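Once you scroll down, you'll see the structures, which are given as structure tokens.
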Structure I
Amino acid sequence: MIPGLLRRLGRLVCGLFLYALGIVVTMRANIGYAPWEVFHAGLGKTLGISIGGASILVGLVLVLVALLLGERPGLGTILNMILIGAFMDLIIRLDLVPVVQGWPVGIAVLILGLFIISLASCFYIGSGFGAGPRDALMVALTRVTRLPIGLIRGLIELTATFVGWALGGMAGIGTVIAGLAIGLCIQLSFRVLRFRPTQVVHTSLGELYRSLR
């Protein structure tokens, strides 16, 4: 039981690091941040904190809202909230990904970042420890409003982009490309890797606690 849980935990942490790396790569494309990063950057600038710190703060708020709406967080939800922001700050601080210049190269680097995020999704979703804070909010709002999940996802990201841009976040052509292309990149990656997220059985915090007793 324990070795299996440790393997899953390792897969989760690896996935979250790759996710943070993918986000930073899309930022270093330098043609406009993805919707959530526009918001995190704008919020971080307003509050005087790092973009990773803003990501953690937003994740905490979203987890609490989703919890109030009846969505139960898993270990993956909690670690997603904390580690992606922490890994982002570490990658940026170490300057592991250089900033590129010019929109043709920028678009290529942005797409590369989206595919890294897609690969990361296979790892962290496949670990079976629950959805991230933003996905949890999307699911909770879909259940409460009974609106199509695609519409909810679009409204959330449009709101994040607009508010983030108003706060000073970097929006541009890359924001539009990321918003439109991320779904396709995830679909292609899942198909190539033969990953079926609907077949993953997730472990709640309660179930995890009982298994460790």
Structure II
Amino acid sequence: MPPVVVIDFDGTLTEIDVGDAICDRFAPPSWRGIDERWLRHEIPLPDAQRQMWALVGAGPDEIRAFADSVGRLRAGAAELLEEAAQGRLEVVLASGGFDLYIDRILGPWIARGALPLRFANRLVWKHGRTVATFPHPDLSCATCAVCKGEVVRRQRRPGRQVVFVGDGASDSCAAPVADRVFTVKGGLFEQTCRERAIPHTAIVDLREVLAILDGS
């Protein structure tokens, strides 16, 4: 049975947090204060996202075009997704981000069948405003609409290795339940794993994940 790689999107599969870049470009600076409230655990992430994305003054075409300009995949992402397209491993996307820009950036790989399972939030437009919605209530936890830990748990099968790769604060739930944890070097997730003494491997290139899986 091939291994399963459950992976975050913003800042993990991509070089930067694309959602944050969109808010920086199209929302007033006050969105950062809302994000900081979530990071201080004062409000759940979905509440923060509803408030932040309500400030975004751009339509879907503008957001897609901007995502095209900034949404560069991390080194090694193409190789990881090619392994998935060839059926040599499974890649499951678990993201607290939004389908509009995720599907835009990953479109060629989605078309090739590399990512049959994708869990993310959704952006819709009502009365000319951006509205964040959360279509996976069965995957939610106390802080996230897409709990990475719950996604990892659902991939478990006898004899199957499930690893997790992430970079940010919303990835913490996956650390205790994955068979192996990879963190993006220098990210908040790496810091959390260090503080909690959770075994992890810090990486900058997703080919490092492939190399370790090939040797395990």
Structure III
Amino acid sequence: MNLKNKKILITAGPTWVPIDKVRVISNIATGETGVLLAKKLQELGAKVTLLLGPVSLTPLNKKIRLINFKFFDELRWILKKELTLKKYDFIIHSAAVSDFKPTRIFKGKFDSRKPINLKLKLLPKLIADMRRLSPNAGLVMFKLGAAIRDSVLIEKAKAARQKAGAEIVVANRLNPYQAFIIDGKGGIVCVNNKRELVSKLVKKIGF
């Protein structure tokens, strides 16, 4: 696929879920992969919209349409609006979306001198919303693994790709960074840094 003028939506960075009015649950995602993908795809002529969570932002080309978010519910609302009103050729879901939220949010600011019991419940998977709202778009998803063998990570990623109906899944781990780009035909490409990932992933999307 020639990427010139193709409309591509990218999610990147962490999401927050509130505990009280000043505290949140988050994760350590930096948004770097999504930012690098946005820059590369724009250079190749794609029309890129980047949904970016609460991270320090490297200056972007003004041709990249940037929408910032902080909270899980905010990202879900933005995705629904974007995918309902616009037709995208490809969606790349690299954001590290929160899996849990508290069963109750404390009013105001709870007393930090007293212990609390924080009960969590599962959040819905945004990848399901993406496929439902944009069934004809190409879809790339990410699957993070930790402390598991390569073979186990790859099999988990394949299962997640099939369940989500995605064309490509990137199975990755941190410290040290490593990723496997897995397509629906069983092809697997291993990379050892994010810039290499971006280069190889863009080629899979573009050709």
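Since every read-out is calculated from the coordinates, none of them should be taken as a lab result. The model shown is predicted, which means the values in this text are computed figures rather than measured ones.
Summary table below
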| item | result |
| --- | --- |
| Top of I, II, III by relative contact order in percent (Cα under 8 Å, 6 or more apart), largest first | I |
| helix-only ellipticity at 222 nm (-39500 (n - 2.57) for each DSSP H run of 4 or more, over all residues; to 500) from the coordinates reads -11500; which among I, II, III | II |
| If Cα extents along the principal axes in Å is computed and equals 57, 40, 32, the structure in I, II, III | III |
